[in-house]
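Each reported figure results from applying straightforward, stated rules to the coordinates on display, with no laboratory input. No experiment lies behind these values; they were computed from the predicted model shown. Cβ atoms are built from the backbone, for glycine too; each structure is taken alone.
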Structure P
Amino acid sequence: MKIATYNVNGVNGRLPIVIRWLQEADPHIVCLQELKAPQEKFPEKAILDTGYRAIWKGQKSWNGVAILARKSLEITEVQRELPGSENDDQSRYIEAIIDQMVICCLYLPNGNPYPGPKFEYKLEWLKRLKKRTGEFIKMDLPAILIGDFNIIPTPFDVHKPERWQDDALFRTEVRKAFAALIKKGWTDSIRTLFPEEKIYTFWDYLYRAYERDAGIRLDHILLSPYLKSRLKSGGVDKCVRDWEKSSDHAPVWIELTDR
């Protein structure tokens with residue numbers, strides 16, 4: 001089974017890119033982030049015509065998340081927001097059960113500028129994520145945390161790390177929070193598959209970042225212990241970033257062996 005994540009940076013404006021990639025990559029399950037579309041403007045029919053059913057939580061601003069699955073797979077929605085706060089109206093989390101797996105599509109807060117309330121919100125969001133996903137570990141569920149974490153886990157995951165020391169994506173606090181998830185038992189799929197390779201998933205539109213491969217690794221797929229042994233392969237569809245008018249992120253995918 002092929003499972004992927006893609007920060008599309010505007011699903012309607014880049015719908016031809018999304019559809020082309022879906023047709024070429026042919027994943028079974030896809031998590032999308034940064035829809036930048038209100039609930040009623042999500043392109044459900046175009047997605048259905050491509051062969052996928054979807055659940056989503058739209059938002060007009062920078063947020064919005066969705067889970068897509070081939071029509072042969074049932075999607076049972078579980079959560080439309082990350083539990084733990086009564087005042088969080090940002091669309092950053094959606095959770096479902098597909099093929100007996102818990103799929104958690106997430107789009108973590110950026111947190112910039114640091115320091116400030118946006119960074120504090122990011123840390124609070126990470127605490128709620130740790131609490132929610134800790135339940136999956138305790139129950140030994142087949143679960144996947146997948147999406148744009150807005151976290152650069154280590155200096156190895158960024159071109160010229162010295163330039164990012166005061167950025168909320170690379171602050172020690174958020175890197176420690178990511179490391180704490182791994183310590184709890186979550187497997188960083190891409191780093192596990194490519195332990196010694198420079199792997200990036202985001203290249204800024206500015207300063208010819210893509211041409212120079214001056215990227216960062218923000219998009220992650222974490223597997224619970226139950227699924228770790230099923231990890232077969234994975235990668236980053238870097239070529240999509242080079243398509244005209246594409247997102248500044250590239251799709252990331254893994255393949256799991258059959259049960």
Structure Q
Amino acid sequence: MSTFIDPGPSRYSFDNDDPESVGRHSHLSDILDPFTFERLGSLGDLAGRRCLEVGAGGGSVARWLAERGADVLATDLNVRHLPLGAGFRVLRHDLVREPVPDGPWDLIHARLVLLHIPEREAVLERLAAALAPGGALVIEDWATEFGNLCLAAPDRETAQLIEEYRDILVNRVLPARGNDPTWAARVHAVMLAHGLTGVDTVINAAAWPGGSPGAVLIAVNVAQLREDFIAAGFTPERIRQLYSAVRDPRLVVRSHFTYSTIGRRPDGS
């Protein structure tokens with residue numbers, strides 16, 4: 001296994017040291033795991049396969065892979081939420097500053113990771129190069145540039161509040177931290193450019209009623225980036241209103257579009 005190198009302070013927008021991160025990982029697992037498991041399940045029998053789970057978060061995907069007999073290494077910049085003794089290995093790892101852990105890998109999966117990393121294209125190229133012949137790279141990210149998140153609301157003011165939140169998050173707060181809201185739609189072309197074959201993209205979205213994990217994630221986002229939101233003009237009173245709104249069952253918001261893109265390294269390369 002690679003020698004440990006301390007990557008220094010986290011640069012990720014949603015720091016695992018934040019108390020809100022526990023809820024974040026739980027909500028994301030509830031929202032995204034069914035679609036992710038469907039996509040990974042399409043790759044066939046995973047027993048005995050070497051799998052690298054990048055930016056593993058709370059470890060739900062790593063656990064699912066291990067339960068299917070895969071040999072799994074779960075990595076993250078901060079591994080505090082990755083359980084030990086769950087059937088997979090854990091490595092603290094900086095995807096930007098350190099080499100990809102020793103492969104070759106039959107499967108590499110990264111979910112909601114590369115869209116937050118300015119060096120995303122170079123990282124994808126290195127991940128692709130770490131695949132075994134015939135190995136699959138699975139990149140899943142949210143396309144966040146699309147507005148009109150609010151499908152139903154108790155009043156016009158609540159609908160405007162949700163759109164104001166989205167505009168500040170997507171167009172001001174996250175881009176200042178290196179996020180690219182258009183990245184998800186570009187992954188397919190980038191995989192092709194780096195020689196991956198059989199590239200396939202499936203796009204998924206859902207409606208989230210108030211009180212559901214998807215709606216409550218909005219409040220978690222603001223809680224973790226509270227100072228950034230206030231600096232962008234989203235007042236403490238607006239934040240309190242938002243916290244209440246996302247728990248109102250009369251609110252229904254659209255999820256971001258999840259682009260799940262799979263590409264394979266050619267056999268014999």
**Asked** Which structure, out of P, Q, was mean count of other Cβ atoms within 10 Å over residues 199-206 calculated from, if the result is 17.8?
**Response** P
**Message:** Given a value of -10500 for helix-only ellipticity at 222 nm (-39500 (n - 2.57) for each DSSP H run of 4 or more, over all residues; to 500), calculated from one of P, Q, which structure does it belong to?
**Reply:** Q
**Message:** Say we calculate Cα Rg over 2.2 N^0.38 Å for every structure; which of P, Q gives the highest result?
**Reply:** Q
**Message:** Quick check for you: by distance in nm of label points 7 Å out along Cα→Cβ at positions 111 and 159, which of P, Q is greatest?
**Reply:** Q
**Fill in**
The value 25.2 for mean count of other Cβ atoms within 10 Å over residues 135-142, derived from one of P, Q, belongs to structure Q
**Message:** Quick check on the output: 9, 33, 30, 20, 7, 0 is P(r) over Cα pairs in 10 Å bins from 0, in percent, for residues 87-238 alone, derived from one of P, Q. Which one produced it?
**Reply:** Q
